Every structure is written in C-alpha cells, then in structure tokens.
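K.L.:
Following this line, the structures themselves.
The numbers here are math on the coordinates, done by the rules we state, and not lab data. All values reported here derive from a predicted model rather than from experimental measurement. Cβ atoms are built from the backbone, for glycine too; each structure is taken alone.
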Structure P
Amino acid sequence: MRKIKSVVFLVVFMVSIGAWGQTITSLYSSHGIGEVSEVGLQQNFSMGNLGYGTPSLFGINLQNPSMLYYNPLSSFSVGLMGDFRTYEGDDVSDNSNALSLRYLAMAFPVIESRWATAFSLLPYSSVNYNSYSIDSLDNDVAAVNQYQGNGGLSSLSWSNSIRLYKSLAIGIKSSFVFGTIEKDSRVQLVGEEVSNAYVISYTENTAYKDIIFSLSISNKFKISNKSFINVGAVFNLSGELSGNMDKGYERYSGSNLLQQVDLTSEEVAFKLPRSFGAGLSYQVINKLLIGADLDIKQWADMGESGETSYNDALSMSLGGEFIPDIQSVSNYFKRARYRAGINFKELPYLVENTQINDFGINFGVALPVSGYSSIETAFKYGWRGTTENGLTRESYFQVVLGATINDRWFIKRKYD
C-alpha cells in the first residue's frame, strides 16, 4: 500500500508541474497584477472558498494556518484546475479553455497536537487576456488596437500553527511572492489610403518579488462530545511588491520585425492591501460542517503609483460538508464527504466607473482511499461583470481534480 501511495504521489506531482504556468483567461486580468487567486485548497473551493473558521481533520487549511494542528497526520495535497469560460458583450462572443496548477502543499505535525507546519506553492495572481478595439479616423482609415498580457505571480509559503491553551491556537505565515507579467499594446492603421500596414508595439515586462506576512487565530467551543462551534480570524499585513519594469518599442511589417528599441528600465512598486477575514462554523465530528466567512480587503490607495481606480473589496462565503456514515462497510459512497457552497466577491477595481462582482456556486466530493487519504473533485459555476456600459460578462465552469495523501511519514515503523 505504501508503494501505491508513492506511485500516486509521483504521478500527480509530475502532472502538476507540467501544468504550471498555464493560467485562467479573463479580460479583467489586465488590471494591476491580474486575477488574484484564492488561497484555499480543494475542500475550501468546493464549499465556496470557506476556510477561516472550518478546521479540517484530514486536510490542510492554508486559509487559516492556526488550524493546521487539527490534522494529526502528515499530509500532501495537490490539485489541478480546468477553466472553461465564455464572454458576452457588445459585438463580443468568444470562449476559452485553460488548465493550471491549483495548489501543491505539504503539512506535518512537529509536536503532535501542539505545533504543525506546512509548505505550499500556489498561484498568487494570473494575467492572461487578449482584446482589441477599432477607432475610426479620417479618409476611411481605422486604427486597430490590440491588447495582450500573460504571466502572473506565484506564492511559496511557510505556515505554522501553535496551540497555546486547550483549543486556542495562533498561526503565522510568511510568503515569498515572485513572478513576471508581460503586457503588449499594438496599433495598426488599415484602410484604402494606407499603403504600408505597419504594426507599432509598446511592451512592458515587469518582474516582481517580495515577502509578505499574515497572522491568524482560532478556537473551538464544545457543545457535546462530538459537536463544536469553531471560530477563526486572519489578518494579512499590507506589503509592497518591488519590481523592475522594462519598456520597449517594436515595429513590424506583417510578421516581420523591422525595428526593436529598448526604451527604459525602471524600478516600480505595487502596494498590496491589508485584509481581515473571519469565519464561524458548527461541526459534528465526521458527520456535518456548516459555516460562513466574511473577508474585507482594503484596496483603496493600493496598487501602482498614481492608480486611482482601486476600491475596498468585500467577499462572503457560505457552505458545508456532509458525511452520510463514515463507518459504513456495505456502502462505499456513504463514507464520502459531500460538499457545497456559494461565494460572492467584489473585484477591487472599477471599470468604466462600474463595480465588477463575481458570484459562484460550488460543490464537490472527497472519495476515501487507503485509510484517511482521498481523491477529490470540485466544481464551480460562476459569472462576473456585466454587459452594461460597453463591458463584457464572463461565465465560467471550473473543475478541480485533486488528491490528499495522509500518513505518518516521520515515524519509524516496527511493522508494515
């Protein structure tokens, strides 16, 4: 059985690395550092990104690291996400598909029931868009403007959970955020009066890196031997990503590069917001979990220097988990964990003076394999934006396929 776990670990790990760097395609990722990713793993995703006040007995809670000590086993989790998206707007009808690494995480107890630690690699933000506009000029000449962007940031994190007294615990997480974002703006004149269809391109390549920190706390209150009320809170400290931006100019004739000029290379900074999240849940051990989260990100006065379009953003989650009969021998599916949730969030910027909101419906199941390990699937149907004011509405369907392997990896066995 241990050999089977090792093979599963290796296969999933290699597939995940192969998917790294592929991103979600969203027109709204053109703003700032792009589409900011959710921190939670598969169990959080399937419950509407619920996690601030929901401990996981056999999973890894990265949304509230103070709850890591709840899992007494060493745990490895990996997940891949497929994103299928359609776009609607004025003279706009398109779709896109993408595959990306959702998460890669490992956690283990350092001192059992007292101190646990976790390492994780997650996408922090994603930039992937391609749009255009046409401006009519004089003499039946038009300017075709094309805007492209790709890249994004990743987060390599070290999280720790320390139980102080009874069930009161604190968490500390440090994250190294790094990555490169490339943006390209092109213009081409077209029309009968245009003899040479030159394409003029202005490029910005920005590399960011820095370390950010967050603090968390959690507690649980006993109602009966198997039922509890869980509470948790997370405070993400504001930070500033330092970067270097290379600006350039290119001129094409068709697909032939005629001229390339490096304009400037300058230091830039992107201010990250402070955020506060809190959660509450009711739990019946190995039977039922129902909870709600609230998160506020203070984006106002953040972003790039001179940026004025950012505003504070609110998000809310409601979800839960149900296990029909964890001790069932005759029915395998009664031992599965069924999850569902909803999520609402405001994007932290205005587009054409319009607030962009995102709403999603989530559900999923964790199928037990080999003791406390599991194969997990999660799904989300959501939509964001509006077709008003010349904007684009995005509808999307996301699928997450993951695996969680739980075992006692750091104890020498006498028998196997």
Structure Q
Amino acid sequence: MKKLVFSAILAMTVLGAYAQEKKDTVKKNPGYEFTVIKENPITSIKDQYRSGTCWCFSTLSFIESEIIREKGIDSLDLSEMFVVSKSYHDRAAKYVRLDGHLNFAAGSSFGDVLHVIEDYGIVPQEAMPGLEYGTEKPEHFEMDEGLKGYVEGIVKNPNRKLTTAWLNGLDGILEAYLGEIPETFEVDGVTYTPESYRDFLGINPDDYVSLTSFTHHPFYSQFVIEVCDNWRWDLSYNLPLDELMEVMYNAIDKGYTIAWGTDVSEAGFTRDGIATVPDTDRKVTAGSDQEKWVGKSAEKADEAEVKAEKVITQEMRQDGYDRKTTTDDHGMQIYGLAEDQNGNKFFMVKNSWGETGKYKGIWYASDAFVRYKTMNIVVHKNAVPKDIRKKLGIK
C-alpha cells in the first residue's frame, strides 16, 4: 500500500511539473482543470441570439482568423447580416426554380458563406449591422416566417408565369429587416466596394475545403452531405475517421483554425462549456439558439465530473448519422487544443452565444465528442497534411 501511495504522489508531481512547463494558465470547471497546449488567434465573441445563423457567425469567425493569420489584420469584425441577406436572395431564387422542393429556413452551411463572399464580396460590421427592426441583437423568427410565406406564395402563383418583380419584392423584405446592401463604404479612410474589400483582405474561397467521414460513400471521394441545410449541394471530401482527426490536430498545430459543424443536442454538450460523450441523451427547445439546445437554466448535470468516455468508432459515427441521433445542429470555430488533469485532449471552441458559461463563450470539446459528433469541417487546404491531400487529389 505504501508503495502505491508513493507511486501515486510521484506521478502527480511529474504531471504537475509537465503541465507547468507547457503553460501556467489553467482553466477550471467543477471536475475539470484545463491546460492550454496551443491556441490560435480569434476575434471577439459574438451573439447570434434568436437567429438560426450559427453557420454564418462561425464561418466569418473562421475567415477573420484566416485574415489575422495571413495578413496580420487583427481589428476585424465582418458583417454576418450582409451574408445572411445575400444567402436568402440566392436561396429564394433556387427555391422558386425548384417549385418549393428545397429547404427554405434560417439554417445553412459553411459553404454558403464562401459562395456569398466569392460572388458578392464582404463588408465590415459597421457598414451593415443588420438590425433594422428595433432590437439590439438578432431576432429573426418574424423575418424567417415572413420570407417563407412570401416565397411559398410565389411558388403557388396562379398566373403560372412569374413577373419580373418577385425577386425585388423579396429583396425589399430583406432590406426592411437587415438594411440596405452598401455599394461603397470606408475603412481607415479608404473607399471600398464589397468586392474590393474581399480582395483587399485576401479572401480566396478556393483555398478552403470541406471534409467529413462517413461510410455510405467511398473514402477519398467527394459527396454532397445529405442534410437540409446544405441547400447549395456543396461537396465534401470523405476521409476515414482517424485521418479526419489527423487533419484537425495538424491544423491547430500549424496555426490554422477550423469551421466545425456538429450536433449539440446531446446531454454531454453542457451550458457550462464542456462537450463530452456520456451515456444519456437529451433534446430541449426554448427561445434563443443557446436555450434551444442546452436549456435555459443551469443543471447539476452541467457541473461535469471527469468520467471515462466511450471509445468512438467509425461504425458509431455512421449509426448516429443514419438514425438521426447525429444531425447538423450547430456551427462553431475550433481554434486551440488543451488537456485536462488526466492528459485527455480537448479542442477549444469559440461559440456564438455571447459570453456565456464558465469560459465566457468558449467550450472545451473532448476528442471523443469531436470524433463522434462532427458533421463536417472546413479548413484551409494547406492545413491538410500532404499525404492526405495527395489521396484526395487536392493541389
């Protein structure tokens, strides 16, 4: 017994010295203590509030980090509502062309943001705040329902022939809620258009790739992830799970961040900033986007204890997707890596629910959670290891 006690004390001493060597800052949660291994630059925490626009907030946050990495411009705040307005415009045109056989709702995908930037450019937040309806934070339920009713009416058009006015009518609704699309604006005394500002920031949508890992399509091929929010039908490269995780770890290590699509309706995704894989399941709904997924008030279950997690396999991932226990609930940005007091790896995640929870808008997602619940990621193609790029045919 004395030998066991001595060994335990020695192990704790070594682990403590190792953690101190890596970084002095330790993040604490009841049961968890995190030591940062690597964190890459991010911009300020935003709040999507009562809007289904996580896809836009997370992708623009990812793009802002890319601009910091490539150009060193760190005072960035890009306009989410510019992207939302253009996205709804494009989606309405496609919805009507398909006679309503397309998802028309608030949700969308990372690729949607890249398409908007490529086709229309981008503007800073101050050029288009997108709050023309009397609130200080996004509240889109009324606008979403109004737009859906409008396009449904156009599809049902008894004239059978569309006028040239209907799309302008939709843009009028968008302008009333989100504001006018600026033709020009100034940044630091320089006048830009949305297109020239995109070019100034050096954003090239072709530099980014979407990756996933499912077995109902061949590995090392591309396919359209079959979820309603992927209304543009964008392609993702399909990798075995271990190689997808290799890309993610490599990206963080080499200074890149990641746009991360995941399922946050699980009991293990708590409102206190922890995401693990327990044995229970939970789905809740309420007002804001945060409340919709994790509840309004703190629960004892949120004060997570450190527990052994499930070992995640490729088969478990596929079963979750096929049986719809893994869905595309939420988009966030992964920007760093940490470990708990037992040496378990956790990805550091920037959310868009404001400065909420113990870590003020940051979540710690375990390796197991990320393996299990990742729908897809978007990264710079150079963040993908060369041997994997070669297998995928990415140049």
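K.L.:
For which of the structures P, Q does the calculation of semi-axes √(5λ) of the Cα gyration tensor in Å return 43, 22, 21? Please list the in-between numbers first.
P.N.:
On the way: P: 43, 22, 21; Q: 38, 23, 22.
The read-out was computed on structure P.
K.L.:
35, 22, 22 is what came out when semi-axes √(5λ) of the Cα gyration tensor in Å, for residues 129-376 alone was calculated for one structure; which of P, Q is it?
P.N.:
Answer for the origin of the read-out: Q.
K.L.:
Something else now. For which of P, Q does relative contact order in percent (Cα under 8 Å, 6 or more apart), calculated from the coordinates, equal 23?
P.N.:
On the way: P: 16; Q: 23.
The structure behind it is Q.
K.L.:
Which structure, out of P, Q, was helix-only ellipticity at 222 nm (-39500 (n - 2.57) for each DSSP H run of 4 or more, over all residues; to 500) derived from, given a value of -11500? Intermediate results must be reported in sequence, preceding the final value.
P.N.:
Details: P: -1500; Q: -11500.
The value was obtained from structure Q.
K.L.:
Work out mean count of other Cβ atoms within 10 Å over residues 105-112 for each of structures P, Q, then name the structure with the largest result.
P.N.:
The structure with the largest value is Q.
K.L.:
Further, regarding this structure: Computing mean count of other Cβ atoms within 10 Å over residues 209-216 for each of P, Q, which one ends up highest? List each step's numbers first, then the result.
P.N.:
On the way: P: 17.1; Q: 20.1.
That would be structure Q.
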